[in-house]
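What follows is a set of structures to go through.
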Structure P
Amino acid sequence: MYEVLLDPTVGDAKSFLEKYVGKTLLTILAECEILYRGRAFSHASLSVRLTLIKPDGSVIIHEGTKREPINWQPPGSKIELSVEDRVLRVKAERKRPKEILEILMSRVFYITSAYVNEGNFVLMGSEKDEVDMVISKPELIEDGFIPIQREYTTPYGKVDLLGKDSQGNFLVLEFKRSKATLQAVSQLYRYVMYFKERGEKVRGILVAPGISENALNLLKRLGLEYVNLGNIITFTSSSRFINSLSGSSGSQTQVFGERKL
């Protein structure tokens, strides 16, 4: 899965890199100079830096401050290794436009090699994105859930998503991008009461990446339910956990169940 080479000679470092370049994610902590030739020319003097070489040919060089790398080459770069005068030369060449990045490593402190896989990534930019995801895959909330309308208007505001469960009950969903608070629970409860006052059978579900202890206690007392947004984001997993909180004012039960998708 991973391998670490500590304090190698430049010759050993070259052999190690040759074994894994193009196959694994490589990180190199080394004292080095950096030369760049292409649309411009630059030289970074001798200093300790961290270099990343990815299997796709990307090369990224970081110093100890700031987010952006001091230099880099994009995917598809050709990596060449050589040793000259006890200096390890890592050359990353880009064909179009022609650019050459050379890292001259006079001392290598360590190299790591790791097999890194690509995972599923979903960027949730807004509550609207969260609603869109649930509409496209309703079973993320529960089996049999049927979305009916987003932003359903009530006297207390707009319900993020209104639907029905497998029993025909209305399902009111309130979405939050951040940790749910007492205010979110109160808002959901107002929506639920609006439907109850009209004689409808209704359930309320709060969808958020987390919930405060006070909000959770209130949710239980009001007979509402909670779905962890983090579990929705990782919906490609074989299972997920849902916290379902139900009961009347006299008796509340907290149920933790595993549901297969």
Structure Q
Amino acid sequence: GFDIYKSTREYNHYDTDVTGATIRFGLPITDSISTQLAYNISQEKYSIADGCLTSGVYDPSKCTISQAIRDGVAESPWTKSSVSLGLVYNTIDDMKNPHEGLYITGTTEVAGLGGDAKWVKLTGRASVYQTLSEQMDLVGLISAGAGHVEGYGNDGLRIFDQFQSSTKMIRGFASDGIGPVDSDGAGDHLGGTTYFNASAEAQFPLPVIPESFGLRGAVFIDTATLYGSEVDSALVNSSTTGMQWPRFGRSQP
């Protein structure tokens, strides 16, 4: 399969605009094991947020932005060309409404087939589902993940090549809510080269909403740590850990 995409996102001090395409080839190995090869190419544009500009020029009297982020913005647009190989082990009974089984993924992605980015990224995640009560249709889920990125070549990692905290890493925190922080006065999170996260939750049916909709409620606890940075900047924290205490949320497999 293939995807063509364009996404924009606003952060506190900068905006992103990414346009790209991905081609994927999947291959089953056994009933529970499959592999996927993918190629991705994208152009990444970064710009200072309008609220920090005067006549199109960065104005430090309006907001203070980390020098590392300003340097990264000044070097864009960037082109990323990468190939990835993923392996999946899946024994889930029903992907739309899982109650039992194990789902493990591992991916190696290498950027540098042309373009500006040159790094190797390893990511993995394991999730196990277990029915806690058939009568209440209560399902337990425990999952854990990790990732590491390493630059190669003379330029090393760019600030935006590093992992940035998001709701995929830990729920309940603002974007870039955890991780190494620049100490130059801006207090910007710089991302990190390594992360670990874990989650435990109990899923249950929502009253009134039909099961066919695939929506379930959940109570969960998340924890994550993001650390390491190849950005040439002083750090307030070399690592930061976040924990989201039990809360109600919507769960959608």
Structure R
Amino acid sequence: MANLSKPKYVTNPLAIAGNFQPNPTLNRLVKFLNSVSGTDKVLMFVQYFSKIVIWSLYRTGKKSLAESFANLSSPIGDFRILLRYYGLLPLIQWMIHIEHNPPPTSLLLNIERVQNLSMIIYYPLEHIYWLASHKIIKLSESKINKIGIWSCRFWAAYVLLQFWHLATEWSLLKRKRRDIIKKVDEDEEEIRKQKRELKSEGERIFRETISSIGYLPLTVHWSIENSTFPEIGVGIFGTLAAFFQLTGAWKGTSS
């Protein structure tokens, strides 16, 4: 009988990593954070959740600590905008993709076409706003504010259209579920596979719906001049959107 011995503990400080085994979760986390989307979703959560923390700290009289968190939140927002500077490229790629691989209905296709148009306008306006607000290009304060407001209006249009898109997807999903129930002659394993796929699709629609609920008040708030929407509201709804965006992006790394 073979003599099985426990692996020896590595004491050499230069080889300390030898005491650990390859970790699939760590591999997945690295893959997630190495993507622009993954990094953005993590920073988005930190950015918006910090607003709740800042509000709480001010309420408890911890002004100095609150200001420290505020100093962290601002550069995170700038970095996230910089990450979106290449955003037109994947958008154009997606526009080409849906024309050659259209969604199941013409309604969904047309909704996505209008959404893409709103983003084609949104991105350049946001870029100009950021450059002007950091005095990289010279524009008057009133023009900077107008550009920022109009960029958010096109973002708000995208979010509103997304509710229509998701409602249409949900209707199609319910129809698929009814069709599966009617299948009696098909292979059981194939039916189970289809049910898992529909379950996953339903979870995605739910996540995107809650995320859109989080985005909607933010986009409306930033689309209105002199809006009175409170900063704590921005923190709460932003955190809601960020959490479900984050979980969706994390699930995307499971394969």
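Here, each number is a calculation from the coordinates, and none is a lab measurement. Keep in mind that this is a model prediction, so the values were computed, not measured. Cβ atoms are built from the backbone, for glycine too; each structure is taken alone.
Match the computed value 0.90 of FRET efficiency 1/(1 + (r/R0)^6) of positions 79 and 223 (r between Cβ atoms, R0 = 35 Å, to 0.05) to one of the structures P, Q, R, and report its label.
On the way: P: 0.05; Q: 0.50; R: 0.90.
Structure R accounts for this read-out.
Quick one: semi-axes √(5λ) of the Cα gyration tensor in Å came out at 35, 23, 17 when computed from one of P, Q, R, so which one is it?
Values: P: 57, 18, 16; Q: 35, 23, 17; R: 37, 33, 19.
The value was obtained from structure Q.
Out of P, Q, R, choose the structure whose coordinates give Rg and Dmax of the Cα atoms in Å, for residues 127-214 alone equal to 12.3, 32 when calculated. Don't skip to the answer; put the middle values down first.
Details: P: 12.3, 32; Q: 18.9, 60; R: 21.9, 69.
For Rg and Dmax of the Cα atoms in Å, for residues 127-214 alone, the value 12.3, 32 is produced by structure P.
Of structures P, Q, R, which gives -6000 when helix-only ellipticity at 222 nm (-39500 (n - 2.57) for each DSSP H run of 4 or more, over all residues; to 500) is computed from the coordinates? Intermediate values should be presented prior to the final figure.
Numbers: P: -6000; Q: -1000; R: -27000.
Going label by label, the one that fits is P.
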